[in-house]
1. If distance in nm of label points 7 Å out along Cα→Cβ at positions 104 and 184 is computed to be 2.5, which of I, II is the source?
2. Taking -11000 as the value of helix-only ellipticity at 222 nm (-39500 (n - 2.57) for each DSSP H run of 4 or more, over all residues; to 500) derived from one of the structures shown (I, II), identify that structure.
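Taken together, the values in this text are just the output of simple stated rules run on the coordinates, not laboratory data. Every value quoted in this text rests on a predicted model; they were computed, and no experiment measured them. Cβ atoms are built from the backbone, for glycine too; each structure is taken alone.
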Structure I
């Protein structure tokens, strides 16, 4: 584990990369620009600490996912104790935890970066978060009684991912300039629509 000056350098690089990746695009930002913004003079610092761009991006995501995983796991344990585990309740855990990232500049940058990773036309559903993968598996188990068309189901799951990430990333810009729409309304609408997309996918396919 990096300590002292090494830890400071690592965090400075993470902060600079997060800011630039969010504002300008993950692939468009040069490593040299990140190094300059971090006020580092060693051109090889990023490769030394992270192995390159991919490792740097992974480290940015991991420092957010650690706190998200804890919040989600606490909520998931409480949900299981309540005995009310539904698709809607599981989606709410994910969406509310992500919406909590809106409270800080670094959290808003995280949402912008996630939109690039998960929200594009060829966005990946390879979730890094342990609890997101766990919750996704529980949702699939709840929907296992339905006979899915594989391609339609995957398309609807991708749509849910894009919907949530895009809307929350847009919301971060709205809150920075001021908006009359309550955040709670955004969250409730996302939960409702995402639930409808997944559950209705199963019902539609099962009835055909």
Structure II
């Protein structure tokens, strides 16, 4: 749906960024994403995505429905285009999973979602040491193909975990906006403020390659 004059003004600072433009902003407004994590880790994440104009952001967090309703009202006041709600596991899969794993119970929540929807594109941030981000734009590979790196036991929280969470948010923004052609599945590893990246390949023992392509897109 074409942007209104009010939306062009609201998102003008990112519309003028190379490779974003109005088309990418329209994709963001039409998208639906799920954020999984502890509220201390995800508060700045979903505030960023709401401000960027993601149409619907659903939360699977460590708070009750009343807290989520209050957060939804606050975000709606910040951006009237955006809807924030609790995750409904009976609904169709979202366009993207963004999991910010800062504690052991978040691993379990992410695993539970991936088990039901392995072909949903995902960005998974691990905030334990060594910090890392898995970017999985069009499974296969799915998060289970990199289970050791992305869904393994949670260790000691990394220094600079908040920076890693925001870096994952940027990767999620890029996928939803369609930034860049044919993005590859990658694991980004952090050593302090230095990063290195390598491509992730499908695990031949995983059944994600036999399910007919990505869902929720």
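1. Structure of origin is I.
2. The read-out comes from structure II.
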